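Every read-out reported here was derived from the displayed coordinates using simple, explicitly stated rules and does not represent laboratory data. Just so you know, these numbers come straight off a predicted model, no measurement behind them. Cβ atoms are built from the backbone, for glycine too; each structure is taken alone.
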Structure P
Amino acid sequence: MRPEPGQVLHFSEDPSITRFVPHLAATAQQPGEYVWAVDASRSPDYWFPRQCPRVMAWTISGSSDGDRDRIIGPGCGTRVHAVEYGWLERMRTVELYAYRFDAAPFRPFGEDGDGRGVAMVATEPVVPLGPAERVGDLFALHEQAGIALRVLPTLWPFWDEVTGSTLEWSGIRLRNAQPR
């Protein structure tokens, strides 16, 4: 599930939203009210239940072959996602939806190691291009995209390896992970 050219996506477990209004997220680390969305490259970051803690790593232009092989795995492509065992059943059963938006009101927010935006934000209310679309099987999405998916007892040792590597990385909802 990725946006078409000229579109961005917002993922949600609520299929009934008809208008998105900028707001200050409860977990915001930056000022400002936004409607958050993602482009095609960052959509896989959200192929998870909303509250699921996850660690993601992928290669960028400055990544070493050694880090790629050590963290992603030899022959496993260029990207890996990790979750904890406690979230497997929720990943199998969640009903996740994607809302499509025209990308025009959105601008890049943040920057990754290759200079791409990590999210897209709008500062004005936006209306989806159509009804929410069911995302489907999250495991199948990962497989079809060639993204290695790891299941771990705890994310923290993997997080420590990833954040000390030459790979680009992201951690989402880590406050919901097993304690260190």
Structure Q
Amino acid sequence: MPPRVIGFCGTSWRPAKARALVEAASAGLAARHGVTVRILDLVDAGAGLAAFTRDGLGHAARGVIEAIEQADGLVIGCPVFQGSYPGLFKHVFDLIGPGALKNRPVLLTAVGGGLRHSLVVEHQLRPLFGFFEACTVSTAVYAGSAEIADGTLPPMIAARLADAVDQFAAHLNRDCADAA
């Protein structure tokens, strides 16, 4: 059975630059490793995501939460707002069961306004997935929004993303300790 990989973007609009990074990683996984990625974002969760508890979630929002929990791996795309991830992005993960992502590979990407936000992947995203005992790949990808303004990734970011994709693929179907 092929691995179930979910790309999840913390964006509430389309097109979005954070989603573009997830799409690029997904294309790399398909082309280089034969892995198909289903991409979801806050738009897919809909207004029903605003529930205070999991029981109050709308059907679409529940589907997004369950897809994340049942994934064999995650490719995360996150826009950066005021130095961190968006509140609704975090709310999605507040609704995820604490053990649901244990030992699952996670590829981290983020897009922000400039270099001053580049450490969001290390200081915000990596600790979030560390709480879940997920296996974040060592290479994370950050891009300033101006760097992907025309939809094309600069060579340095494309190379970094290719490294992250290869690391992620190596972690699929293996325990984190075995892949390290």
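A value of 3.3 for distance in nm of label points 7 Å out along Cα→Cβ at positions 64 and 88, calculated from one of P, Q, originates in structure P. Work out the source of 69 here, i.e. which of P, Q gives that when percent of Cα pairs over 16 Å apart, for residues 96-159 alone is computed. Comparing all candidates, it corresponds to P. With relative contact order in percent (Cα under 8 Å, 6 or more apart) derived from the coordinates and found to be 23, which of P, Q does the value describe? Going through each structure in turn, the value belongs to Q.
Given a computed value of 17.0 for Kirkwood radius over Cα pairs in Å, which structure among P, Q does it belong to? Computing Kirkwood radius over Cα pairs in Å on every structure in P, Q gives 17.0 only for P. Have a look at P, Q and say which one yields -3000 for helix-only ellipticity at 222 nm (-39500 (n - 2.57) for each DSSP H run of 4 or more, over all residues; to 500), as calculated. Of the structures listed, the value fits P. Source structure of the calculated read-out (distance in nm of label points 7 Å out along Cα→Cβ at positions 24 and 56, 3.8) within P, Q: Q. The value 1.16 for Cα Rg over 2.2 N^0.38 Å, for residues 40-79 alone was derived from one model only; which of P, Q is it? Computed on structure Q.
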